[in-house]
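Next up: the structures, one after another.
Readers should treat all values here as calculations from the given coordinates under stated rules, not as data from a laboratory. Because the structure is predicted, anything quoted here is derived from the model rather than measured. Cβ atoms are built from the backbone, for glycine too; each structure is taken alone.
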Structure I
Amino acid sequence: MLNGAFIRAVRWRWIGTNPVGQGQAPSQPTPDPHPPTPAQAARVAAEAWKDPDWGMFVWLAMTTGARRGELCALRWDRIDFVTGVLDIRTSIAQVSIRTWEKDTKTHQRRRIVLDAQTIALLRAYLQHLARRSASLGIELSDGSFVFSGSPDGSTWLKPDTVTQRYSRMCARLGWDMHIHQLRHYSATELIAAGVDVRTVAGRLGHGGGGTTTLRVYSAWVAEADQRAASSLAARMPVLPVTATGNGTPALPVATDTEDSGDSPYRRIAADLRAAIRCGALGVGEYLPTVKTLADRYSVSEGTAHRAMTLLAEGGEVAVSRGKRAVILERRAMGAP
């Protein structure tokens, strides 16, 4: 706040320099999130669902990673049951006992896709609220708050009340936890499932294109990257790695022969070689173009070019830049 004020004072030429800009900010502590384990999350969810209102709140916090104030400000008209999208636009702020509705922390509106189970739970919860309101002669409006202490959904929950209730619930389960850890749980579970950092950052509402997400959850990103490497290694072809005399592994040695039909370019080269030797293609004649061979064998032009190179290395054809390959005399191929 002071820095912003002095920047404007310099811009308006009230002062010459910004003294706040010359200060040194304290170093930021290393992020060390402690999300609940899957087993703890399951117990938390089971305990919370003893009260449908509280269970729905905790479930949304787990699945969306939304901040407590954002969930307190959630309205029914911001949930699209057809597309399964949750629209987060505002947040409830609290100082002491005073609360008010404001923009989100990053002043950005974001849309979060919900899974089928969460959508089904929200439908059932809406029907539950509608029945409860109807029993009191009250009708819910589309703009009513999803989580409210009023039967008509006209008021929002206080964020501090949510925090205190969650801490008390975890204390009954024997844990010292706060509700922000559900946000960490959502993020780490997404990363563990292989979701890219930018997508996770978008769901959480982090700015900087994922920089904050990567800084906070770097340990989980590293673990996910290790699992990705293992998965890739499992799908790579097996190479004939041998061992040297001292027991260390050696580089694999190719064992396929010139006439092997395993590779597409070798098959093309073998067909052309056979056509030359049987006289179907005579000395001095041009071979088909690389594009023609690629179309005929349904391969890329690079593969067809490798076939030409293989024949040229054997002295069977002459290849020059910009010209079609021409068949050499048979004695150049070692024939009698």
Structure II
Amino acid sequence: MVDVNRVRETAQRVKGNVARVIVGKDETIELLLVALFCEGHILLEDVPGIGKTMLAKSLAKSLDCAFQRIQFTPDLLPSDITGVSVFNQKSGEFEYRAGPLHAQIILADEINRAGPRTQAALLEAMEERQVTVDGITHALPRPFLVLATQNPVELEGTFPLPEAQVDRFLMRVALGYPNEDDERAILRRFRETNPLDELVPVVRADEILALQKIARQVFVHPAVEEYIVRVTRATREDKAIQLGASPRGSLALYHAAQALAAMHGREYVLPDDVKCLIQPALEHRIIATSQSRVRGRAVSEILKEIANRVPVPVEESWSVERQSTVDSQQ
């Protein structure tokens, strides 16, 4: 039996704890937890001052995870984040001194301001969960979650992320400005003290590893698998799109839907789980044609049309088979 209730209860505790600091962003917090439970990474793309750093710190503190914030700049070297080998005169040997990537929650601030070599070093850490220094590989602690930020407005002096690196992120998320009531609540909450200082962990880091295994066991019906494939293939066949989602995009949708279903206390994935994740999981993997951009058609708009166009499986047609499969797994 898949104990998804553990995932659901933990997700609720973490969401409630982070919400003591971050106001009115429950959906964003949920997406971060989806990435955590399916071992993905998040690209936070939004303007400065809306709480990206505070969100990362609140999540790390709630999970009792080691946290590091790396400010990416043009002069940042790969060794500045991966670590260096230093010669110890007493022992006569080189010793490895770990860099800031040896943490569990990494905030890579303004990642597009670093040079390509430094971005590539981060890419290896994200994908392989290890760093290589002087030909020696060093494993990174787990769980390992990278929250990379970039400012979509100030692009002068930046190094745009190549498609290969953008594709490594499970989802791209934007916080957005708070509404009037939420902004008033922020003023009151931070009036005297910073609630982050009073935040306490609600789950241990080692428990997250067990929850990640549970999320991977959530059942996905063949009809839902077919739905995922059709959505991603539709992005490659649409005339308004120059570059569609890769098979990594299909896997991202698949695993993210498993994690979301587990967080909702279900042992199986619904088509609605997939549909609500299409935008954050696929939008950053797609490039619109030049004609679409000239006409002012955003990728989000095109992707929304695709999501509405691809037929969604009707649950009644496969609910009996789904339940029998779940029972056999138990």
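Computing mean count of other Cβ atoms within 10 Å over residues 78-85 for each of I, II, which one ends up highest?
On the way: I: 13.6; II: 19.0.
When mean count of other Cβ atoms within 10 Å over residues 78-85 is calculated for I, II, structure II comes out on top.
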(message) With Rg and Dmax of the Cα atoms in Å coming out at 20.9, 72, pick the structure among I, II it was computed from.
(response) II
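Given a value of 2.9 for distance in nm of label points 7 Å out along Cα→Cβ at positions 86 and 126, calculated from one of I, II, which structure does it belong to? Write out the running numbers ahead of the final one.
Numbers: I: 1.5; II: 2.9.
Only structure II yields this read-out.
For structures I, II, which has the highest computed value of relative contact order in percent (Cα under 8 Å, 6 or more apart)?
On the way: I: 12; II: 23.
Checked I, II; max of relative contact order in percent (Cα under 8 Å, 6 or more apart) sits with II.
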